[in-house]
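Next up, some structures in structure tokens.
Any read-out appearing in this document is the output of simple, stated calculations on the displayed coordinates, not a laboratory observation. Not measured: the values here are computed from a predicted model. Cβ atoms are built from the backbone, for glycine too; each structure is taken alone.
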Structure 1
Amino acid sequence: MVTVDRPTRGYRVFQGVNGLILTGVVVVTLYPFLNIVARSFSGERQIRAGEVTLWPKGFNLTTYEIVFQDATFWRNYGNTVFYTVVSTAVAMLLTTCYAYVLSKKHLRGRGILVGVAVFTMFFSGGLIPTYVLITSLDLKNTVWALALPNAISVFNLLVMKAFFESLPDELEEAAQIDGLSTYGTLLRIVLPLSKAVVATMVLFYSVSFWNSWFGAFLYLDRAELMPVTVYLRNLIAGATGGTGAGAGTEQLTQVAANIQAVTIVLTALPILCVYPFVQRYFVSGVMLGAVKG
């Protein structure tokens, strides 16, 4: 007869407290977003009166209709998709190659390369020198002005490096015996075993590039090249009496109370749609990459 040890009283108390804390975290995290969604579908008067909590009051689609009918909005949305895809592809290529090189302990000058990467976490060239560099390289009004300056995140680089170091050396040795080159080993052996960390890094980079607007604000001068984040920023500026407003802003000033909520919902929607497909890789990718450092 098999006996099962019952959880101790202290362990049950720990589980209860842990459950309460996690429930509180979920509520604190989820409530603001649900409130934003409710505000985006609510009337201006109800929002100003503070009547909107988790359910729309005075159901209103005026702001959505104005934005959706604007061709500039869809063009800028397409720009954002293009910029995000290209920038994420460039970032993943450079980060993966750099991390794979740094994971080789026999590499000469490895400490210097790691030090150079870590140095950039704390020190940068500054806004003005970076702007002068981008301009002098004739990268303004191109996707490379957005992709190259942020191509390697040092945090992501170190996570991938630690993950590659956790892989058994025998796998690569066997691949070399079978005649695979360094690139063949990376593409056919290492990357297929690194789906978790790769998916996690793709998520990190894509969210960062999707939400980024300041780089485009600096380096893109033509309205048809702007990403949707700059478009929505201009709508908010126009709705609150600022300058540089985009198309349709005169109408949006009439619904200024919910324009910010609409902006947040439209910006977050694509990421929310993508996240479920990479969620199963997210925790394992971060944890496996954090085992070594």
Structure 2
Amino acid sequence: MKHLVYLLESVDERALQELPADRFTVIPPGQQPDNFAAVNAIVVRGKEEVDRALIDRCPQLSVIVRNGVGVNNIDVDYATQRGIQVLNVPGLNAATVAEHTMGLMLLLVRGMYRLINEVKAGNWDYRLHYTAPELRGLTLGIVGKGDIGQRVAASAGAMGMQIRYSSRQAGDRSAGYRELPELLTECDVVSLHVPLTDGTRGMIGPDALKLMKAGSYLINTARGELVNGPALLQALESGHLAGYASDLMVSGDADTVRQLVVHPNVLITPHAASLTELTFYELSERGLRHVADFFSGNTIEAQYRVNAV
């Protein structure tokens, strides 16, 4: 019997070809199953929602795979109640997200995006008016010392930055550790690398932004909802925050979002840090291998199991 796999979002075609065609039928992104009751597996990335309503439409659903790390777009609690295994793919995007973080940091702090735009506009003489800090000698505060945070720390340290970090892990108090309020007051650049939870949602709000050094920079390649949009806009407009760079859409009402997107001191990329050719393939291949292994009864390592069913 073939298993029906419903792809809510795109996967790498090479990885898809590696899924055994004699064992699986795939519903591609943009199409809906003729019979939701026949769906055995759902594969999703970070945009589409696997909520209670979708789960209820698929009574034969056995496994949900997130081709990435965060599972805030999946109703894990309800899936667990239904006995559905939720799997993710942690770690594979760490290198590319860390690269993206450093790229945004260089563009923002050095003002390189302004240089590029001025040259494109024909203003070569903008160089005569250009001044900017270097990353070398600045203090970087890393919020969250997981795989990505550690890679960012290594890259930034190699460029001459002083590293501070805060961590939710109670036992992690090595050199450079600071409680979050102290880190915010001490650092020239703050980079966010924590998951979105009830405890981290809006963690960079009015009070946190006031603690940040005047003229400092904020980088966010984790989750847009970690930052309070209206408070961020106010900090930028007042000049207290020198700049904000993110790979996620900012949070807030429509007018706040519009103002932040077009703000001259804001850089936003369209959640593309993990979309390099290599990492997209690796995430797709591992996620689809989870599907194959699950229905084959092969052992799936604990690091990939989000819930216990």
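Structures compared: 1, 2; top value of distance in nm of label points 7 Å out along Cα→Cβ at positions 204 and 260, i.e. the largest, recorded for 1.
Among candidates 1, 2, the computation of FRET efficiency 1/(1 + (r/R0)^6) of positions 60 and 108 (r between Cβ atoms, R0 = 41 Å, to 0.05) that gave 0.30 used structure 2. With Cα Rg over 2.2 N^0.38 Å computed per structure, which member of 1, 2 shows the largest figure? Top value of Cα Rg over 2.2 N^0.38 Å goes to structure 1. Between structures 1, 2, the calculation of distance in nm of label points 7 Å out along Cα→Cβ at positions 52 and 180 yields its largest number for 1. Here relative contact order in percent (Cα under 8 Å, 6 or more apart) was derived from just one of the structures 1, 2, and that gives 27; the source is 1. Here helix-only ellipticity at 222 nm (-39500 (n - 2.57) for each DSSP H run of 4 or more, over all residues; to 500) has been calculated and equals -22000, so which of 1, 2 was it run on? The correct label is 1.
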